[in-house]
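Take a look at these structures.
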Structure I
Amino acid sequence: MSSPRKLTILYGSQSGTAQDLAEQIWRDSKLYHLRGSVAAMDEYDIGQLIEERFVVLVCSTYGQGEEPDNMKRFWRFLLRKSLPLDSLRGMWFGVLGLGDSRYPKFNYVAKRLHKRLLQLGGQAMLPVGLCDEQHDLGYGAVFMPWINDFWKRLVELSPIPD
């Protein structure tokens, strides 16, 4: 019997919006017969990251390009120079950023996180999603097509069992 299909969803949220989207992704994951969890990045046991196959990371940028408070320890760990550059080679990931294009460092945290996961050997399932609070349709203008593309890619990589 094959192991259950699993998706880990992590978020860094200052005001709660990234958490809300992460929880929506978790609820929707049940439609794809996935088990898994959703947690703030700093509540997640980062030592388990090397064991993950599929991960979604949802994070906001606030202030002058700063990461949310509940992501700071996770981010500091990922920035360690001592981490092997192939440590995440078995992991497929998607990064969704929430930002405001009125600021010069629009979605800076998501862009940096995506780049660092690639440096550590992770494989991007799709380009980083850059949601913009200023869009007429809000975050949904990017979120909806991004998450639909994510599900399509996940099913390609790990088909739904009959």
Structure II
Amino acid sequence: MKRLLPLLTAAVISTAAAELQRVPGTNVYYSYETDAMTDANESYVVIAEVNDTSAETTLAILCRQGKPEIFLNTKNDLLSVEDYDMERSPNLMYRVDAQQAKTIPTTVTTKDGEPDYTTLGFDVPRTQILVTALTNAQQKITFRILRKGASALDYTFSTRGFKDAWRGVKNCK
């Protein structure tokens, strides 16, 4: 967790007045921010993966133009260079608590204009599905990345505290 706070602060906070909050007793962090000129909600929520002691695997929900954008950031490559070049992102299975698993597509991402092989994004409909899943979950949401030509990767995120953080960023509205 020590590494998570500096990374979040450096990477996401865009205004000097922003303050990173942690939902007590959880791995959920958030910051409510608005654009100084437009008052648009530019907040974010970040959930650290429960098994990653280095805190390099997170689920980030960013508020942009009144809507959430979700990114799964990991310490592992999630797709190959060839898959990235062909825009063949892996499918993601997700399971809320003990419910039946469901599969959704992901999108490739860039960081500073360069390919990001360790991060996956989601289109608008899938983002809404995941926000609903996070909101309705009682304990956890588990992701399985179905990588092409490589073994699947599993990530578990505790959803304890998500609802508080989501309210703290005013549901991205």
Structure III
Amino acid sequence: MKLWKRRTKPLQVFILWAKRRNLYDAKRSFRTLEDRDILIIYHEGVFHAVDSYCYHAGGMLQNGDIEEINGKMCIICPKHKYKITLAEGECLYKGKDPREKHPVTRWYSKGVKQRIHVVTESDGNVFVKLSVSPAWIESDYYQGEKGKEERAKAEAAEKENPITEDDD
């Protein structure tokens, strides 16, 4: 059973997303390209495009806060607070190295977990080119059928038992 299907020859062209001025105002935009749900973010003069569901549990990244962490711009997943760099898709976490005599809390990387797509601007338009990397990246799971089913079940459960701020 395939968890996620990829075309044998992914579309390797830039696809018109929107007018630049519309994205400046909106700051974020969600769309499906080639059966893939993509989130484009405009932050501090730069456009970023990422898979729209967090690699960890399929949480929608669209409402995540943007913060600079360890010199990198990151989106914070609203569901479980995972920190994902917008430029590379790597997950950052704070921890201590137990091998150190006097461990100090610092930022570490779990590696690339979120698929990132290329964004370019031309003549007042914003274009996106889907990532063509054949390597499996964890956010790919939530783009496939099984991941979509899991997301739907989680959304239904959340509607029945909404999480409140006190639950965190």
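Values quoted throughout were computed directly from the atomic coordinates according to the rules given, and no laboratory measurement underlies them. Note that the coordinates shown come from a computational prediction; the quantities given were computed from them, not determined experimentally. Cβ atoms are built from the backbone, for glycine too; each structure is taken alone.
Please compute distance in nm of label points 7 Å out along Cα→Cβ at positions 110 and 142 for structures I, II, III and give me the label with the greatest value.
Values: I: 0.3; II: 3.6; III: 1.1.
Greatest value across I, II, III: structure II.
For mean count of other Cβ atoms within 10 Å over residues 94-101, which structure out of I, II, III has the highest calculated value?
Working: I: 24.4; II: 13.8; III: 8.5.
Between I, II, III, the highest calculated value is found for I.
Once distance in nm of label points 7 Å out along Cα→Cβ at positions 30 and 134 is calculated for all of I, II, III, which comes out largest? Walk me through the numbers on the way to the answer.
On the way: I: 3.8; II: 0.9; III: 3.3.
Result for distance in nm of label points 7 Å out along Cα→Cβ at positions 30 and 134 over I, II, III: largest is I.
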